[in-house]
Structure 1
Amino acid sequence: MNKNSAARKLAAIGIAAILFAVLAFLPLPDSVRRAGDALLDPKGQRAIAVLAGALVIWVLEALPFHITGLLAMVMLALVGAGDFATIVKSGFGDDVVLFFIGVLALAAAIVRSGLGKRVSLLVLSITGNSTRRIIFGFLAAGAFLSMWVTAIASSAIIMPLALAILTEEGAKPGESRFGRALMLAVAWGALIGAVGTPAGSGSNPLVVKFMGSLAHVDISFVRWMTIGLPIVALLLPSAWGVLVLFSPPEMTHLQKSRDDIKHEFSNQSRMSHDEKATLIVFAITVLIWVASPLFQSFWHIKIPISMGAVAAVVLLFVPGMTSFKWKDLQKEIDWSGIILIAAGISLGMTLYQTGAAAWLSVVLLGGIGNLPLFVRLVLIVLAVLTVKIAFSSNTLTGTIIVPLVLALGPLLGTGAAGLALAAGFTANLAIILVTTSPVNIIPYTTGYFSIKDMAIAGLILTPLAALIIALVFSILGPAMGIL
């Protein structure tokens, strides 16, 4: 590291420290601390200060991202926002950590076996060798999958396929603009598709539940899709446009011609034993993810998504199943990514438990009741996308935001139920900060994009997403009786 780089990073840490100190210890009058029914106590204020400082360090890349996450956990304890053991357990004790170990091991097996290259050839035989079409193809494929197997599973499935293409092309992580756009497409495609159906994410069923129990509005699978599918259809080309403008591929086409791709696809060798075994394990894993509600309904056995990922790892190493060695696969797992998501969960849970998240929501959402409906919808969506920065879970966002919007009904004016539903849809779109969703961490671990890259692209897509969701709701909401 040269002296200029070290000085720049130290300056960034200094800026973060000053911002933290100001926000943590600035005296606030009661009129500011109390927003509606939400109260910002000193613990919550300091938790927000830690978040702000961490964001500065993340965006300016003054420290390795996972080290910043660990620093945030330490700071939360030092300022009294929570007990350190509790903070650690809330992140590293979350089953999503095991989920990531499982899916990254499965992804490594897909690439190492050659199965990833085989499936990527199938995708390329459809999209051709245009890099821009490939980016859109992966956006669309990820969106379609996430409607049925959740956004996290979609990201886990699509990432190794994209990685196989980039590896084949010799695209270097951190340097290739095509690699950056393609891996962001993996994350965004899965996040956008999660809006399409109630099965898209863990927060969607909660939104349906809250709408029924708190607003007495029935949102069936079909009613959800009536609004969700148009949003997905409009968001996909918008996201594609942002990606190719923000990170234009350094190559217009792959090295292989379209005819070469078709020829290679049709003349592949027979699947190896490892490919077949990996495909079987992958199919079993997806089946567990998809069928888990059936186990819950008929046998009262709860199978979290993490269990399917752990089962995949176990199956890969059953004697005779594959020739893989753990020492080989573990090299492909980005352990810093595991640390980062665990730290992100700890930060999000602390913000929630201290009441800081609820206070932020009320501050952002209050006082818009007299504005036109379309403007209220846009502001609700922008508020949720902003608040998502403080959360590490779409489910957590939906759990907090939807009841809060419904409770703020008198402040929001007519159509509060529709505004709450719009907020619930938006809870899936963790498009700005990597750490706000496990969906983002999966492609992030490949190293093709940074936290700063996603933040810049996400800030460009955010106003477009707000306008699209507001437009669809303002047109279809009245016809469906929710606005």
Structure 2
Amino acid sequence: MFNKLSLKTGFLFFVFILVIELLLFFILYTTLASDRVDSVKDNLLSRGNSHSAVLEDYYEETTLEHVARMESASEYTVVITDGNGAIITSSDPVDDEMKSIMENRYDETEPSTGGIAEGDWQQERYIASASPIIINGNTTGYVYMFADTNSVRELIEKLSGQFAVIFFITVVLTIITTFILSRFITLPLIRLKDATEKLSSGQRVELYTERKDELGELAASIADLSSELEHLKTARNDFLGSISHELRTPLTYIKGYADIINRQDLSKDEIKEYTAIIREETEHLTLLIKNLFELAKMDQNKFSIERKQIHLQVLINSIAHRITTVFAEKGIAFSWQCPDDILVYIDAERFEQVLINILDNALKYSSEDSSVHLEVCQSAESTEITVSDQGDGIPEKDVPFLFDRLYRVEKSRSRNSGGTGLGLAISKEIVEAHGGTIQIESELNKGTTVIIKLPME
């Protein structure tokens, strides 16, 4: 039971607040008690100094009796002694504790302003002050003021009782507040826990919250994660379905034509034709599996590039010389333009794979008497490689999905051209591994342009 987060949070919060409250109550209690005692001491000393000032001006029997009568009606006791400490008069009977204080605290060096003769209210019965009577520079006597410490203790005990009641009420309110706050804090966490449990079991979760704090951000992140996982799940199912179809088709061809070749009534030309089909489908299947392995490496972060600085024109010329003949055989004019001073920091082998892939697509989907142009330009921010063709073009609705794995604009056309639907996905991974971007612009029946941008190093 104590393993619940709400209980742990509530208990820790309660202990923390309780310690703070105890500390604050202790400081407040000692401060109020000390202020009350200091108030009594200040009052005693003030009254004693006032009486001694009057006696310094009118030191006579009438004045002495008047001072005694004044204090007899108060909660304090006044005792007036001569310079030797003998008692002249008092407002109340003088007991042994008072005499002990006057004897022990009697000091001829007492300052003219007077002072506290006894201040220990916790151990002694009286708090006392002593004010000297100085006439013509001589100490004629002393005015002692006494306050019974029982009254101080009663006040402190009353104060303690009030503090105990306030503390009890505060503890109750703290418990209630702690429970509410712990529920307020942990309830969203419990909901998030339930959501993650559903998420781990493959269920889609939706979390609606108007909170703008970290919990709200966490809920939004979990909801986004759920949507992303749902998307990945759908993409995975679609991918597996496409892969099974892509593998099944060539295997069907291979098996079918292999069975036909086993027939005894075939001519050599027919056997040759069917063998060529089997070889073509085998090559297609091999390319598909090779591309799948490439993507698997990329997904597992085992895909690496070895970048070094090269002259881009050297790479472009090498590719162009290899493919110009292929374009000419199909009646397509291929041209390229690349300044000889452009240096790029790339993996030449991987980037050649990208350009060959893009140019191969341009070749497959361009018709006779059209043209394909490759151009390279460089700015202060990036190096831009553009491949433009005058081919069939791509419908606008299909352009955003061209880099998806196994996505084909026209399934039959792609199969007839020998494509696997993975080339652009691999090209995108390679370009992005170089820190660059790749995008496609196309207009149906007018042509397609592929733009690669590499940041300057």
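Just so you know, all these numbers are worked out from the coordinates, no wet-lab data involved. Because the structure is predicted, anything quoted here is derived from the model rather than measured. Cβ atoms are built from the backbone, for glycine too; each structure is taken alone.
Taking FRET efficiency 1/(1 + (r/R0)^6) of positions 177 and 321 (r between Cβ atoms, R0 = 41 Å, to 0.05) from the coordinates of each of 1, 2, which one would give 0.00? Checking each candidate, the match is 2. Looking at FRET efficiency 1/(1 + (r/R0)^6) of positions 17 and 289 (r between Cβ atoms, R0 = 41 Å, to 0.05) over structures 1, 2, structure 1 comes out largest. Using the calculated result 1, 5, 8, 8, 9, 11, 11, 9, 8, 7, 6, 5, 3, 3, 2, 2, 1, 1, 0, 0, 0, 0 for P(r) over Cα pairs in 5 Å bins from 0, in percent, for residues 169-400 alone, pick out the matching structure from 1, 2. Comparing all candidates, it corresponds to 2.
Calculating relative contact order in percent (Cα under 8 Å, 6 or more apart) for structures 1, 2 picks out 1 as the one with the greatest value.
When helix-only ellipticity at 222 nm (-39500 (n - 2.57) for each DSSP H run of 4 or more, over all residues; to 500) is computed for each of 1, 2, the one that comes out at -20500 is 2. Thinking of 1, 2, which structure, once Rg and Dmax of the Cα atoms in Å is computed, gives back 50.4, 159? That value comes from structure 2.
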